[in-house]
Structure 1
Amino acid sequence: MGRRITAKATRDERAKQRRTLGRLRDQRVKPSVHTRYLKAVGRFLLWAAACEVPYAASLPELDQQLAWYLEALWQQGDAKSLAGDTLSGAQHLLLQKRCFHTAWGLYGTWSLLEMPARVPPLTSHLVLALSGLAMKIQRPDYAMMLLLMFHCLLRPSEAWALTPEMVSINAAHRGVLALPLTKSGLRKGAQEMVTIDDPMVGKLTAALLARRSPGERLMLGSPHQFRAYLKGGLAAMGLQGLRYTAYSLRRGGATHDFMAHQDVARTVMRGRWGDLKTARIYITDGLAVQTQLQLTTAQRETANAYRTVFLQQMRGWLAV
């Protein structure tokens, strides 16, 4: 689904172009999702063989077998994601939609009984502290990435893909990110954008843009290296047990944006969610988690020290 194309002018040109993509049925999901579905359905088939479940002769019969399988996954302690991939994968491979009502009903019950283990949201204070550590180790691109992901509510994959051509900053250090085809953009068939309206974020981003060549990624190195930095930075502040990940920046950014502006519509637009329900989960769950977050005196002092480093280092680095 990431290989979007613009239609050619003639029939022969369109046919040639489409041959490079392959069959329509193979383009419905990304290759990584297709692989995940195959693995999940494969596990179901192994379970059916081990339990001597006969081959299903109809969709209702297969629905009942999938329902039995979900009961087995529930009892065995397997992840809910495996159940979802199995049902979605079976529908995908059979070219069906909205079938397996019994199995999906059990999946819905599972969802009601077991809340997902979402990553906790990072606070603005901790983001500035992590940015301070990044400046201290001479990685201003990490500091910029932390601030951009938090301020613009970016998904990690969107942040990694940013190049100078996608960013425009004006003299007031405000700007726009023209994102590549994103998760929600693929559904809409259109490119998406998000504004930079924090001058500090815009100023640091503009300074990094001046040091990048066309086509070069804004963040040097790999996503794995950034995640390793994030893990090490949290450990340096004694926060390694709180399960923060790169996605915590998007979650924390949504909560912070709503608290700062008290405007759900603005937060939904910046996060580019398809419906208000999803945004509310980010905001309300994030508020609840942040309310429960209690840092020790040592953790708070360390975070404050790194935050001060960021403000000082940024002034000095930008003056060069």
Structure 2
Amino acid sequence: MTTKHDVDPTPSPDLQADLDRLQRARAALATVVVGQSATIEQLLVTLVCGGHALIEGAPGLGKTLLVRTLADVCGLTFSRIQFTPDLMPADVTGSTALVYDDDGRASTRFVPGPIFGQLVLADEINRATPKTQSSLLEAMQEQTVTVGGRMHTMPSPFHVLATQNPFEMEGTYTLPEAQIDRFFYKVVVDYPSEDVLDAILDQTTGNTGARAQRALDASDLLRMQRLVRDVPVASHVRRAVARFVRATLPDVDGNDPRVRRYVRFGVSPRGGQALLLAAKAHALLDGRFAVAFDDLRAAVLPALRHRIQLNFEGHADDILADGLLLELFERYAASVRA
């Protein structure tokens, strides 16, 4: 049985320095964003893995504050796009403009849009039309934007953190499946407990507010994104991921009857890649340079909850994708570990 204790090699001094930087970043975020330790950890995992995140939560839970603070702590240039029904793709990507020099001669020049930031907040992304939403696809997948037939490279690192409100349906547009799959993590922000809410009120209603100290810079983050792929994974841990991902497919004989009945699309190989890479980053955040089953368990829901789709019968019978994923993970991961 793999535990946190028997997979923990002694880190090198350089590796230990990076692990310490991650811990400082987590602590710095917690000084401003109170009581959201799981959310903070999931967003740090997203950045360390070089991915994008969809953040879902009711208004007033601090989603925008969290993203702004994350940019400050990680030393990234921040850009915010407020998505509205009348937002056009050019308002996101930028456009080619006609400009005149001092001699009055005209020429065209590309004027970058707000997408050209290292950490981009796509606020209320589901309020924009599908055409505008799709303007993010190339940037999120290829790290480029094509305008007027010319390709423009995004800054590095480049991350999109999009927010959406799960309650308001009027005036919103469902995100297309292709775009949802571009998000490495789907992070759900819950309501705070009474004690946490009391701490938030105490911190935010006085004359002085907490400020987060920078703990990383862009070069640190890029180095960690390379480092995370070097984290070793035991063969039986990798096999557990493969078996679990196969167990979510509705057209595989012998899979759970509920999967065959209620699931429209299971987890793709890209989802399995995200799960294993996220587990590597989670291990680093926990101060270890090897993946344990607990790391996989921590990554299952944020990495896969948006990558499994229930059919009409599943929704009608109130099947919860989160609960089904956890049950399948415990059954099939345990069968490999035993």
Quiz item: A value of 1.18 was derived for Cα Rg over 2.2 N^0.38 Å; which structure in 1, 2 was it taken from?
Solution: 1
Quiz item: For which of the structures 1, 2 does the calculation of FRET efficiency 1/(1 + (r/R0)^6) of positions 20 and 116 (r between Cβ atoms, R0 = 41 Å, to 0.05) return 0.85?
Solution: 2
Self-check item: FRET efficiency 1/(1 + (r/R0)^6) of positions 100 and 276 (r between Cβ atoms, R0 = 30 Å, to 0.05) - structure with the largest value, from 1, 2
Solution: 1
Quiz item: With helix-only ellipticity at 222 nm (-39500 (n - 2.57) for each DSSP H run of 4 or more, over all residues; to 500) derived from the coordinates and found to be -13500, which of 1, 2 does the value describe?
Solution: 2
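Read-outs: derived from the displayed coordinates by stated rules, not from any lab. Quick caveat, the model's predicted, so the values are computed rather than measured. Cβ atoms are built from the backbone, for glycine too; each structure is taken alone.
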